[in-house]
Each structure stands twice: as C-alpha cells, then as structure tokens.
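Pasting the structures in now, so scroll down.
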Structure P
Amino acid sequence: MTTWDSLYAKRASRMRASEIRELLKLLDRPDVISFAGGIPDPALFPAEAFKQAYAEILGGPEAERALQYGISEGSTRLREWIVAHMKDLGVSCGPENILVTSGSQQGLDYIGKLFLSEGDTALVQWPTYLGAVQAFNAYEINFDRLDPRANLAAADYQSRAAERGGAVKFAYLSPDFANPTGLSLDLEERRRILTLAGELSCAVIEDSPYQSLRYDGAPVPAMLALDCERNGGIENSRTLYCGSFSKSLSPGLRLGWICAASEVISRLVLIKQASDLNTPVLNQEAMARVAETKFEPHTAHTNAVYKARRDAMLDALAAHMPEGTNWTRPEGGMFIWLELPGGLDAAELLERSVETAKVAFVPGRAFHPDGSGANTLRLSFSCADKPKIDEGISRLGALIAETVTSTL
C-alpha cells in the first residue's frame with residue numbers, strides 16, 4: 001500500500017479546504033435561511049443572452065475556432081472588451097497588458113506562483129479574502145497585517161520579513177466593497193498603499209471582483225489608474241489589477257483577467273501555458289458577445305436589486321440586533337460584516353443558529369490569517385429577498401440576545 005504522505009511536497013501540508021465551501025455543503029437545507037454564500041443570485045443571470053451567444057458561435061463559421069485550442073493570453077475579442085473596460089476605469093492599456101484567466105481565483109494562484117518564494121511575506125488586510133490566503137499560503141510564505149488607516153512604516157515591514165527569512169513581495173487588497181467586510185478604501189488610503197509599495201519596492205495586487213457593484217457614493221479611481229498616473233503609464237506601474245465576470249455576468253463560465261505591465265503579463269502567460277494552456281475559447285467568445293451588449297444594462301438592473309436587499313438587511317439589523325452589536329454599512333458589493341457583543345464566538349453561535357434559529361452565516365475567523373476574529377461573522381444579502389432577510393435577521397438577533405443573556 002502506498003504511503004502517500006511521504007510523497008507529497010512540503011507545501012501540501014499548508015493547503016486547507018475552504019471553510020466557507022465546506023460550510024455550504026452542510027447548509028444546503030430548504031429550512032435554513034442562508035446569508036452564508038457570497039454568490040450572485042442565479043435568477044439574475046442573463047441566461048437568454050448567453051444562450052443566443054452560444055447558438056451564434058456554434059451555428060456559424062466560428063464554431064471550429066471556438067472549439068479549438070486558443071492562445072494563452074486570451075481571445076482577441078474578449079481582451080479588446082477588457083481593454084475598453086479598463087479605459088473606463090482610468091487605465092490606458094492594450095491587449096498585451098491583459099491575461100484572461102479561469103476566474104480571478106486562478107489569477108491569484110498565478111500571482112503567488114510568480115512572486116512568492118518560501119519565507120517571503122505578503123501584506124494583507126485583517127480580515128481578508130479567504131481565497132487569497134489559500135492561494136498564497138501554498139507557497140510557504142508569511143502574512144503581515146496591512147491597515148491603510150494605521151502608520152505604514154516600510155522599515156518595520158522590511159525588518160519583520162527579513163527576520164522570517166524573506167522579503168515583502170506584494171501588498172494584496174480588495175479596495176472596492178471587500179470580501180468579507182464590504183468596506184472600500186478611500187482615495188487617500190489607496191495613495192498611501194501605493195506610497196508604501198514604492199518604499200518597499202514591492203507589487204500591489206488590486207483584487208476587484210465587486211468593482212461594478214456600487215449602489216451609493218461616488219466611484220473612487222482604481223489603484224492601477226492612480227499608479228499609472230503617478231508613474232507615467234501602465235508599463236511603469238507596480239499594480240496588478242484582477243478583474244472578474246463572476247459577480248457581474250456569470251461565475252459558471254469561470255472568466256477573469258489580470259491587467260498589468262506587459263513584462264509581468266508575459267511571465268504570467270508562461271505560467272498559464274504550463275498550467276492549462278488556455279482558458280476555454282468557447283466561453284471567452286460567448287462572454288465577449290454578452291459583455292459587449294449586456295454589461296452596462298445588466299449591471300444596472302442587478303445593482304438595483306442588490307441595493308434593495310442591502311438596504312433591507314441594514315434596516316433589519318438596526319431593528320433586531322441587541323445592544324453592543326456592530327456592523328459595516330457598505331456602499332456596494334454583497335457583504336455586511338458583523339461584530340458580536342460580549343465576546344461571543346461566531347463558530348459556536350453558528351451551530352446553535354442552524355439548529356434552532358435556522359439561519360446560516362459565515363464565522364469570521366476564517367478570514368483572519370492568524371485565526372483571530374472569533375467574535376465576527378459575515379452576512380451576504382445577495383441571494384435573499386426582503387421577506388427572508390427580515391425573518392432571518394429577526395431570528396438571528398433574537399438568538400444573539402438570548403446567548404448574551406445566558407452568558408451573563
């Protein structure tokens with residue numbers, strides 16, 4: 001019998017299952033009101049537009065090309081749409097600055113593979129996106145806390161990284177309606193991160209899958225746009241922008257992109273070639289057609305729906321949460337971050353909530369690289385209508401109040 005553990009690479013010991021995806025397996029119950037999944041509402045997908053796009057491709061002369069291998073950088077038509085989209089975000093670039101990936105999650109893995117050596121340090125927010133921690137952790141690195149509101153001393157980061165046997169390679173952050181907090185960085189915070197990165201001579205990874213999901217407030221320039229303005233264009237920038245179609249048009253097609261200096265893209269293309277050769281051409285061609293005609297009207301429609309659900313959850317929280325409970329008030333995205341009163345443990349609360357209140361959420365500890373944040377949790381409003389939100393938050397608030405009282 002083969003003893004597999006002795007054959008695995010050392011990095012395999014750092015690979016962990018997504019706590020959220022494992023949790024969702026247990027919560028797929030019709031009697032549970034779920035605020036756990038950070039996913040778009042499937043009822044809002046532009047299914048007819050995709051049906052028409054696939055029919056046009058497969059029923060015409062492009063079928064052979066769409067069913068064939070493609071270039072590793074991505075299909076020309078889709079990259080041209082992305083170039084125009086990035087221009088709308090203030091980034092002047094060309095197709096040579098774009099790599100199409102199988103979702104932005106693949107992009108994060110490629111970035112980790114390109115930049116991170118054993119012992120290096122990645123700067124991340126606390127809490128941060130769990131999928132990024134998973135992607136980077138496999139490369140046997142360390143995490144240091146990045147707080148845009150705190151004193152950002154480059155020398156302190158450098159010395160801590162050196163003590164751990166490596167260097168600071170990049171600052172990773174989600175500046176627009178972040179997963180899990182729903183919060184965004186203001187203009188000054190974005191500039192401070194770019195200044196710190198310059199002092200550290202490190203890259204900036206701007207993960208922005210929720211950028212188009214703004215419901216209130218004025219848009220803030222993308223960090224890549226600020227970097228290009230500061231340094232004279234994308235070829236002199238240190239920022240890699242990770243975009244995605246998953247939260248706007250469809251997650252099932254698994255399409256995202258990286259926008260960066262062409263020298264970096266050329267290195268990432270080599271990783272793509274060694275990984276899966278190319279992202280499926282058929283999906284790219286279909287996405288290009290749908291994006292060209294549906295992106296703006298579709299996001300306007302979905303944003304109106306999600307805004308109403310966000311407002312409903314904020315109103316319900318104000319009405320039903322006991323004293324001492326705090327939460328964020330995001331201007332967009334899919335998430336609200338909640339801090340429990342009295343030092344309650346969200347993981348323990350979840351067990352009771354699923355069995356008694358029949359309400360699901362994600363405990364916050366999973367989003368903290370150091371395992372802290374036990375008294376926090378993430379709520380998603382994207383897939384619940386107003387009646388379910390009202391009922392679910394009412395039940396959860398009553399359970400929290402009951403739990404606080406029982407611990408006194």
Structure Q
Amino acid sequence: MSQQPVLLPYADPAFVADPFPLYRQLREDGPVRRAVIAGGLEAWLVTRYEDGIVALSDPRLSSDVRDASDPRLLQRLPATERESVLRNMLRSDPPDHTRLRRLVSSAFTARRVAELRPRVQAITDGLLDAIVPVGNADLVEDFALPLPVTVISELLGVPVADRHDFQRWTDDMILQGAELPDPARMDAAWRQMHSYLTRLLEAKRARPGDDLLSALIATRDEEHRLDEDELIAMAFLLLVAGYITTVNLIGSGIAALLAHPDQLQMLRKDPALLPGAIEEFLRYDGPVSPGIARFAREDVSIAGVAIPRGATVLVASAIADRDPARFSEPDRLDITRQDNAHLAFGHGIHYCLGAPLARLEGQIAIGTALRRLHHLTLAVPPGELQWRPGGLRGPERLPVTFTSADPN
C-alpha cells in the first residue's frame with residue numbers, strides 16, 4: 001500500500017517554533033515516511049536512529065543532486081555557474097569526495113583546531129565587551145552570528161568586512177520554509193558570490209597568505225588536483241557551511257538553557273559539563289532539521305520500505321536523535337547525558353569535517369556568555385521567538401537582558 005505523503009507545515013508558526021510533536025508522531029507511525037518538505041519537495045523520511053546510521057553508510061544513496069529524479073532539486077541551484085555549486089564535498093561521492101576531503105582535512109585536525117582556541121576566545125571576549133555594558137542584546141545578531149563568521153573568515157583569509165555581503169548572498173540562496181527561493185534573486189546572489197570568490201582567489205594567487213584558501217590554491221597550481229570550479233565550490237562550501245550551522249548551535253543552545261533554568265543553573269555551577277552540554281544541544285535541537293538529504297542511485301529498501309531510484313531520502317537526524325530506542329527520555333534536555341552519539345554532524349564518509357571547530361566555538365561562546373552575563377533572561381515571551389522556517393534550524397533573533405559580571 002502506498003502512503004500518502006504527510007505535509008510538514010512550514011507555513012504554520014507553531015510547527016516552525018516546535019516541530020518535535022509532529023516529528024515524534026512521524027517516527028511512531030513508521031521507520032520510513034513519505035513527506036512533503038520545505039519548498040514543496042517530496043522526500044522519504046528515515047525517522048529512526050539505527051536506520052539512519054545504515055542509510056548514511058549506504059553507497060547506493062548518493063550525495064549528488066544530479067542523481068535525483070525530481071527536476072526541482074536542480075532548479076533550487078543557481079542556473080548560472082551551476083557546475084561550480086555542484087563541485088564541492090557536500091554534493092560529491094567517491095572518488096571525487098575522497099580527493100576533495102583529503103585536500104582540506106588537514107585544516108580541521110584536532111591539533112589545528114586546538115591552536116585556534118586563543119583566537120576564538122579573544123573574538124568572543126571582544127564581542128561580549130561591546131554588549132556587556134548595555135545590559136541587553138540580540139544574542140544572534142550581536143554574538144552568535146559574528147563569532148563564527150569572523151573565525152571562518154580569518155581561517156580562510158577572507159576580509160571580515162565582507163561578511164555582510166556573503167551573509168546576504170547566502171540568505172538569498174538557501175531554502176526558506178514552504179517556498180522555493182526566487183530563481184532570479186537566487187541567480188543574482190550566486191553571480192555576485194561567484195564573482196567575489198573569483199576575485200578573492202585571484203588576489204590570493206597573486207599574494208598568498210598564511211590561510212586555507214592560499215594553501216588550496218597552491219595545491220591546485222602545483223599538483224593540479226583542484227580545477228577552478230572545484231576551488232570556487234570549496235571556497236563557497238567552507239565559507240557558508242563554516243558559519244551558518246554554528247550560529248544555529250550557539251543560538252539554539254542558549255535558547256534551550258533559558259527554557260530549562262535547572263540545566264542553566266547546573267552548567268553555571270559546573271562549567272566542566274560544557275563539552276557534554278554542547279553534544280546535548282546538538283542532539284536535542286540541532287542546527288539541521290529535519291535532516292540530511294541523499295538520492296537513491298537505484299531501487300533500495302530501508303527498514304523494509306521500497307524506495308524507487310531517483311527518490312530523495314532525508315535521513316531525519318532531528319527525528320532520529322529523539323528516538324527512544326536509542327536515547328533514554330529523548331524529549332528531555334539533559335546536559336549530563338552519557339553515550340550521546342547523535343547524528344547532528346552526520347555519519348560515515350560525509351561526517352562534518354568542521355565538527356571539531358563547531359564544538360570549540362560552541363563551548364567557548366556559551367561558556368563565556370554564561371560567565372559574563374549574569375541574570376540572563378529572555379526579553380520577550382518564549383512564544384514570541386522567531387525560528388528559521390526550514391532546513392537550517394535556529395532562532396532568528398534572541399533578545400535578552402542581563403547584568404554584567406567581571407570577565408575574569
């Protein structure tokens with residue numbers, strides 16, 4: 001019997017604010033559900049944890065959108081310079097994915113990320129220095145957004161002054177809620193982004209610096225392992241993926257603590273709980289929702305459900321990470337939770353390369369904010385918080401009040 005697809009109601013503010021009751025119902029209904037997701041696209045949702053692990057490891061499920069039968073998926077990408085968008089790690093499979101990931105992985109080792117700690121702390125302190133005397137702030141716009149943007153800009157060698165431009169172009173290109181992006185607006189944004197990245201790479205080639213883009217250019221020019229489209233696609237991916245999900249991690253993490261005063265108090269009393277708290281924020285309300293897209297290269301069966309070739313398969317990490325078969329009391333925020341192997345960063349060969357950096361930024365940002373902002377309180381009723389409507393989840397604004405504390 002063929003299921004009728006369930007509609008994820010992105011036009012409903014109540015669902016956008018709290019999708020988890022419907023997610024729970026979908027998981028209870030069955031391990032794989034057809035659904036109409038953001039932008040009116042249809043996908044097969046994999047709702048349970050163990051099935052998600054299997055699906056993310058299955059080579060028959062491709063990351064390349066060109067394996068999808070729904071033409072609207074390609075239409076979501078800019079018509080101009082589309083090849084440049086598709087030539088990145090996120091959308092490629094082996095052997096291309098293996099080669100591309102190897103080229104950039106050295107920048108994200110645990111050792112290299114640990115070396116960034118003093119600089120991330122300094123940026124965090126500088127942002128808080130600006131807002132502490134005021135006594136109120138939007139912790140997204142004033143804190144959660146500029147921190148990872150500054151970090152990834154410095155890592156890549158991008159002028160921080162340009163962050164507002166690439167942030168605006170990104171916002172014009174990503175899927176928002178129930179509607180597809182406006183094609184003309186999306187194409188214009190990509191043309192501007194493409195032109196900017198082309199000029200930036202030319203400048204780096206003429207005057208190399210001690211940054212990741214200069215290193216990637218040197219690899220390409222000396223070893224011929226990255227062509228121009230791949231360079232632009234890599235720069236685009238690192239620039240965009242390097243900040244937007246971390247913004248959501250920080251914003252959602254602080255919002256979760258404000259909604260759970262007992263957990264906030266526990267973390268204030270024992271900062272050593274912070275690494276585990278970050279993992280719990282990622283599991284409880286991660287920055288990608290409902291999950292990770294794959295495309296069936298051939299007819300496949302997942303949990304006994306037949307899925308046709310070309311179908312979009314959405315490994316619903318936001319649903320699977322609250323699977324009671326894997327996590328005890330999954331709907332409860334518990335910053336002391338043990339064995340917290342969530343799927344927020346994916347699984348398998350596409351496991352998020354920037355996960356160590358995101359964790360570091362989340363720990364420093366949230367830990368320092370709790371240390372320096374006393375009596376931290378939402379400045380609006382919780383029901384008035386606005387959340388991003390689809391795909392990438394996090395609060396759009398986080399207005400708060402607080403009193404200052406000594407930074408030391």
Structure R
Amino acid sequence: MVDAAASFDGNRVAANETPARAIASNQARLTAAVRDGAGLADYAEFCASALFAPAQSASWIRNWAAKTKADMVVATLNVEGRPALSLALEVVRSGPFRVARLAGGRHANGNFPAADTRLLPRIDGPAIHSLLAAIAEVRPDVDLVSLERLLPDLASVANPLAALPNFASPNLALAVDLDGGFDALLSRASGKRKRKKHRSQTRKFEAVGSFGRIEARTPEEVDRLLDAFFEMKEVRFAKMGIANVFGDEEVRAFFRALFADALAEEQPSFLLHGLEVAGKLRAVTGSSRSGKRLICEFGAIAEDDLAFTSPGDFLFFDNIQEACEQGFDVYDFSVGDEPYKRLWCDIEVQHFEVLAPLTLKGRALAAALRQGARAKAFIKNNPTAWKLTKMLRRKAAGQPAPAVAEDDS
C-alpha cells in the first residue's frame with residue numbers, strides 16, 4: 001500500500017513532514033494525504049456524510065475500481081485531522097503519458113468532489129495546489145491530473161476545484177426547471193404541441209400492441225434493460241461513425257453492478273427506465289439522483305420499425321412528468337447540446353475543466369489537450385462545422401444520413 005502525507009505553507013509541499021504547518025491565510029491546520037486503492041474504504045466512509053456528484057459516489061467509485069481493475073489514487077485534504085475534500089482518481093495510460101482522471105472517464109459527467117461543506121470555507125487555492133503536489137510526490141509516474149466536466153456548483157455550494165486554473169468545457173449541459181410542476185412546465189415549453197404528439201405516439205403504439213413504461217426493480221430487469229441499451233448504442237454509434245464507449249465488457253459490467261447495487265437503497269441513487277412496445281424495449285434511459293436533481297446519464301432508442309415515432313421523446317415526456325410528481329426541482333439532460341433536449345430545456349450549465357501538469361511531459365500534453373478542447377468547442381458551436389463533422393463521420397462509417405431525428409444521448 002502507498003500512503004503518504006504532506007504538509008504545506010502556501011504552495012510549498014514537504015512530504016511526510018510532521019507536524020503539519022498552518023496556512024497563514026486562514027490559520028487552519030491542513031494536511032494532504034494520498035493513498036492507493038486501499039484508501040477506498042475511507043473514501044466510502046467520508047461519502048456517508050459528504051456532498052458529492054453521482055459519479056463521485058462511493059458506489060460509483062467502488063464498482064468502477066472493482067470491475068475495471070483501475071489503478072486508483074485517493075487524494076484527501078484534512079482540516080484538523082478530519083477529511084474536508086477527497087478526490088478518487090484513476091491513473092490511465094495515454095500514449096507515452098500517465099494521466100490521473102476522475103474515475104469513469106467519459107462516463108463521469110457533472111462532476112463535484114466529495115466534500116464536507118462545513119470545512120470547505122477553510123480550504124483555499126494554495127491548499128488545493130498542495131493536494132496536487134502531494135499526488136506528484138506519491139505518484140511521480142503521473143504526468144497530468146485531468147479533471148473534466150466539473151460542475152460550477154452543487155446544492156448552492158461552489159466547486160472548490162475552481163480555485164485551480166481552468167477553462168470552459170467544450171460541451172454545454174442542458175436542464176429543465178421543474179418549478180410549479182408538469183402543467184406549469186408545459187405552459188412554458190410548447191405544452192399543447194407536446195401533449196398532442198404524446199397522444200399521437202400512444203395511438204401508434206396501441207396499433208402495434210400493448211405498451212408501457214417500466215422501471216428496473218430487480219437485478220434481472222437491470223440486465224434486461226442494459227442489454228437492450230448496449231445493443232441500441234452499438235448500432236447507433238456504428239451509424240454515427242464514432243467509437244462505442246459502452247463497448248468494453250468491463251464498462252458494461254460496471255454499469256450492471258452500479259444499477260443493481262442501487263436497488264438495495266431506499267431511494268435508488270441510480271435507476272433505469274424503459275419504454276416497451278409489443279414486448280420489445282424501444283427506448284431506455286439511465287438516471288441518477290442528486291438531491292432535488294434527476295439526471296439523465298444516458299439514453300438510446302431502438303433502430304427498428306417504430307424509430308420514426310420518436311420513442312425516446314415519449315419516454316422523456318413520462319420521465320419528466322414523474323420527476324415533477326416526485327418533487328424534483330430540476331430534470332438534467334447532462335452533457336450534450338442536441339435538438340431533442342432543446343425542446344424541453346430552459347437551463348444551460350457551463351461545466352469547466354482542469355488540466356494540472358505534474359511533469360514537463362504533462363505540460364506538453366496539457367497544452368495539446370487545451371488546443372483540442374478549443375477546436376472541439378469551435379466545431380460544436382458552429383452549426384455548419386458540426387453538421388459537416390457528423391456527415392463526415394457517417395460517410396467514413398459507410399452510413400447514410402439519418403432518416404429520423406437523433407433521439408438519444
């Protein structure tokens with residue numbers, strides 16, 4: 001097991017120095033500790049009373065580490081011996097570089113580190129920088145700490161990682177304000193047209209056979225909905241000409257474990273919904289709960305004879321209606337600006353990203369990644385360039401232009 005502590009005064013770090021020195025700026029005794037995967041038990045204990053985003057939950061971290069065999073690092077800032085902020089990172093290889101990133105990679109969105117909100121005011125920029133220095137001390141093989149798609153705030157608490165140099169994420173996140181309930185929402189968002197379309201879809205489904213919205217409540221139902229989702233995504237990504245981020249068996253095993261484990265919770269933190277028509281799943285969504293926010297982590301539709309009916313839109317209608325009935329304040333479509341989301345959304349969330357190099361190699365990689373993020377932002381914010389990019393992807397994959405509007409995320 002690797003276990004090290006560092007004390008700091010400003011930006012200076014001295015590994016294994018005892019006792020820890022006080023930070024002059026806030027006169028608080030602060031220490032940074034970095035451990036390997038053996039620190040996950042302490043991380044889980046901290047999460048029992050901490051504020052965190054779904055992808056930083058103990059369940060997410062535990063299952064990701066177990067199913068992907070990730071090289072984990074847990075970095076923690078302590079105030080007077082009590083954890084105040086903790087980052088559970090995985091170290092991955094990127095060409096000749098080693099990068100410490102939030103566990104889950106591209107699957108982790110809307111990120112916010114596990115934090116004790118009572119102690120956060122005693123953590124400043126130099127303290128956060130010293131946490132990075134402690135990582136460099138314990139893991140000299142890591143070239144870069146990459147923290148992507150970070151929330152600016154959570155539950156009205158500012159993200160402490162904003163104290164680090166950062167830049168805007170290239171992708172917006174979209175959400176819906178549920179204030180006033182479903183009827184009030186529809187009154188603000190072309191409700192008459194949405195209800196008419198929903199009734200029309202209902203008639204089309206009834207013409208095929210029985211239909212209904214289901215929620216996975218057993219491990220077997222979790223497997224069934226995820227099996228359908230993985231198949232839908234495989235077909236969709238192939239048509240789009242992009243890599244299938246759900247294709248790896250370890251990643252699939254992670255999601256199976258994550259959603260199955262949540263069934264044991266009184267209010268499951270992760271849940272699956274599906275639209276079944278004539279005995280076949282036509283749309284699937286995977287969601288997470290974060291306080292009064294319900295987040296759609298992913299979704300997909302079947303490329304079949306009913307794709308023209310927009311089953312994903314039908315499922316979102318029902319998901320959002322139920323979210324209103326259950327008292328959620330926000331329905332979050334997560335990362336990605338797509339037309340089907342814009343039909344509902346009235347909130348834009350600008351995530352931010354941190355690239356903190358720990359070595360000279362890391363500086364070179366950070367510069368390249370920042371340039372790549374700028375290029376991606378330019379393309380996605382330019383409708384013509386983004387349309388051309390998607391067309392070229394499909395052409396490279398040997399696929400024609402889509403016959404229906406893209407209805408998944």
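Summary of values
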item: Parent structure of the calculated result 0.10, given that FRET efficiency 1/(1 + (r/R0)^6) of positions 75 and 259 (r between Cβ atoms, R0 = 25 Å, to 0.05) is the read-out and P, Q, R the choices; result: Q
item: With relative contact order in percent (Cα under 8 Å, 6 or more apart) derived as 23, matching label from P, Q, R; result: P
item: Parent structure of the calculated result 0.25, given that FRET efficiency 1/(1 + (r/R0)^6) of positions 275 and 371 (r between Cβ atoms, R0 = 35 Å, to 0.05) is the read-out and P, Q, R the choices; result: R
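Bear in mind these aren't lab numbers, they're just calculated from the coordinates by the rules spelled out. For clarity, every value in this text was computed on a predicted model and none was experimentally measured. Cβ atoms are built from the backbone, for glycine too; each structure is taken alone.
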